[in-house]
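Before anything else, here is the set of structures, which you'll find just below.
Every number in this text was worked out from the coordinates using simple rules, so none of it is lab data. Bear in mind the structure is a predicted one, so any value in this text is a computation, not a measurement.
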Structure P
């Protein structure tokens, strides 16, 4: 399916660690061609945000590490060393194109807290207005959980959501989502269980992400109204081809109709749930009919949360059906669960229906 380049004013490009390599050699200079094409897009009035992996890989080279460190302090130290190298190179590459870039390091806390979330959004939008390219990475030196996962695919989809992008391009060393005959699937209309079954984890030493995490990122993007393309960043002029909507340029994931608004996107994807509320079938049906969550339908409460926190709402089979902003803390909800006086635990305006989210 071809889409006009005019549809893609604001673009987020995720650059994977694998693109920093030529064979087994770490050579960041190979990224210059990609940056030059991104620079050309910017000069054509597109706005581009980069989410870049590579800090740990570059730190490993600087510190002469043969394999990815397994303990958190060493990972954090390695990321701190590599982040400086990463930004030095991005600055040099963009300077050759007559452009400036800015380093932005984010943690889950920047998405979790609504005020910080909006502050981050305002900063990124202002940078774009100033003609500066934001280069974003997870703040691995302090964010232990993200170092544990070691992947920026989800971060790129959250950033696309944050800045209300038109397109997310996830670049790595794969041509796209492959079918069982190892052929690229050009268009995906919905991420079904059959589509998920085609994904497999990576075995690379420098990263632990793979097609599974890319599909999860694509799901967040399309449910937020953002088109997503998974493509091979080693392919010449791949960014230009994707933005032009040319066929054979990876796998395009089509945005869903009736996608979430900005506040709903924050509830659904922008914050990590602080707890879990298990509900019965009657309560689940009520949510599907856009009703509030009442105490009578609650079966169990997991975790500790405060009033105003975001929680995951699951059925008896532990299938997530919604997320919501609770009106009471976990202690109060436990005291009220199953009670017949119909206490409103989460108002319908603070509930977002969302199936199959990976937590």
Structure Q
């Protein structure tokens, strides 16, 4: 196995070294590390230059996360591609565990794993799923026979943990340039139509930093992108005769997105658009619940923020999740970030 690591970066001067160091610290070294600078305007290039010949640095005009990752794939010399966001990091045994895993399951062409979600500034971190939950969803195995079905149950994996055959990436066309948001999920679904079987390790392999402020995809936040993603993949799933597996996944995604949008009263209209657009997918009780909640969006948002704060204070939540943005500013007006931004997941 020859593994090439692709790290797309946009204005990651302060965090890029953490990501690169975590790859260099692997007990099973990668054969190649490629950093693709997507037109950064800060000191990202200088941060990369400090590593000299240990990495390969490529700079391109700002074109978005899909283009940056595709540039890295094209430049890679390895037959396996691993991805790492510039504001995240790998755990030291990540590549070793996955290499051993693929040795036990030589038929696999892609594999992923559990990961840690970290709010490190406030000292909170936890695995996305407990090991026991992962094993239960996988039936005490290391392989899922259908990525679509396990995703719909919550075993989603993460881009930082993906290790994929290069020829499989090329066969599916790589990351879609038009997909500025959820470009990774879009690709995983397209891969799953062709290659549903995926490996999965219950042990965390990476740390996803929730407090990172300049994630390469954060610039492209628009609720319409969510709707377009579901519509596109309903059509693709139909073409591959995978509607039965995709529809539960679509419901899982729509519910998750709507839950997050409840924190922002400005998103009430977007929630109702989702309910109207996908009424045949969503259960009647779900539609009634969200129509009621969006009838008084400011009250709902205030209750969501209050409940989230209470859960944080009492430490009732096992997972580390982003703190919802404040609903109201000091003078009682709706904060600007809640007027236009996408709500937390």
For which of the structures P, Q does the calculation of Rg/Rh (Cα atoms, Kirkwood Rh) return 0.96?
Q
A value of -10000 was computed for helix-only ellipticity at 222 nm (-39500 (n - 2.57) for each DSSP H run of 4 or more, over all residues; to 500); which of P, Q is the source structure?
P
